[in-house]
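Listed next: structures, encoded as structure tokens.
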Structure P
Amino acid sequence: MVDFKHPRSDQFFQFWKTIPREGLVPYRQDYHPEKAAALLPTMMMYELISADHIKIRLMGTGITQDFGTEREGKNYLDFIEPQRREKVSKALWEIARIPCGIRVVAEHLLQSGLTVKLESVGLPLLNREGRISWILFQRNILGEQRGLPEQPSDREFDPRTYVRLFLRDYIDIGAGVSDFSEETP
């Protein structure tokens, strides 16, 4: 049992568990977004292409309002600080390898210039060939928006890649969880 920080995170997880499946992971074509209409503005879908390319396929209207529309269709890793890209990619690919879900709590910079703490939950979906290549995400704001983030003194500040990670853990969907962490070499 995951101790979600926001009730809609649990609602999303419960919704994902209702998607028809033969094994642990449902097929993308069996995911019908209209069955989770209230969550759609806060949902995203990523496609695992390669270790250095995770394509943002879909962003709900609430997410595009917060982060802008320029991210859809782009490589998610382009919005991650260069020194963290390899580890973030590995963290997401673990979802396909195990299979499992993921929960991340992090502070993000909105296009308004304010920061906000988000809980994001990602769960796998199979492609038509039966491989996990899709991750369905849903995110929720925890608390209030805050002022500008503290800018790092050791590198150039890029607001597009600002993320302050508080928690990343994996969700057991029946096959165990990854032990990967940012500190893992």
Structure Q
Amino acid sequence: MSAFLGPIHARMYGKVQAVNALADTIAAFSDAQSWTSALLTDLRASLPAPSGTLEQVIDLSQIHASLSGLVDQAERRLAFAVTHAIASDAAHIQDLCTLMENQGAQAAPQTTESCVAAWQTMDTYWLDGMPCDGGVQFLQTEPDEVIWSVHGQHPTPDYWTLRIHWMQGFCTKLHLRLEMLNDNTFRLTQEG
């Protein structure tokens, strides 16, 4: 493992921050819908998100272990928010799907030069473990088509339902077509 911070470390920390923000958004939405009271407060107290620069929140002598811990914590925060938001009524998942579509659309840029560029932007918002874990594998990367598979476990059973709705919102805004080829393989193409 390298003894210095590089672009991949900054990218991973950005992804951690994005998932933490998404967990906060879900918790705040749940509170606003009166499904929960003080879920956002409970989330922040039980599983505080790191604040500060990457250099301030990790142990520079254990970069990989520190980042791995931040990834795990962010995924647990998301699971905590979702689990508590739907605890009183499993049908709340439908409202969370709509929220995720809106969040995905908000995250999308106004335009994109290619499917590869769109995928790269989309990937900055989600965690699939550490890069060395091989959580994402590309089967096709062309300017007008990206096919990828994702492997790994996530702490909430509703993870993929919500992530797919987020990706659909993102892709719809960019006039891209997202297809789920099987349980863990996706295709991103230009519409039309």
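Every number here is computed from the coordinates shown, using simple stated rules; none is lab data. As the structure is a computational prediction, the values presented were derived from the model and not from experiment. Cβ atoms are built from the backbone, for glycine too; each structure is taken alone.
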Self-check item: Entry that produces 19.9 once mean count of other Cβ atoms within 10 Å over residues 13-20 is calculated, selected from P, Q
Solution: Q
Exercise. Give the label, chosen from P, Q, of the structure having the highest value of mean count of other Cβ atoms within 10 Å over residues 117-124.
Key: P
Quiz item: Among the shown structures P, Q, from which was the value 25, 24, 14 of semi-axes √(5λ) of the Cα gyration tensor in Å calculated?
Solution: Q
Quiz prompt | Of the structures P, Q, the one that 22.0 was derived from, the read-out being mean count of other Cβ atoms within 10 Å over residues 77-84 | solution = Q
Practice problem: Consider the structures P, Q: one of them gives -5000 for helix-only ellipticity at 222 nm (-39500 (n - 2.57) for each DSSP H run of 4 or more, over all residues; to 500) as calculated from the coordinates. Say which. | Solution: P
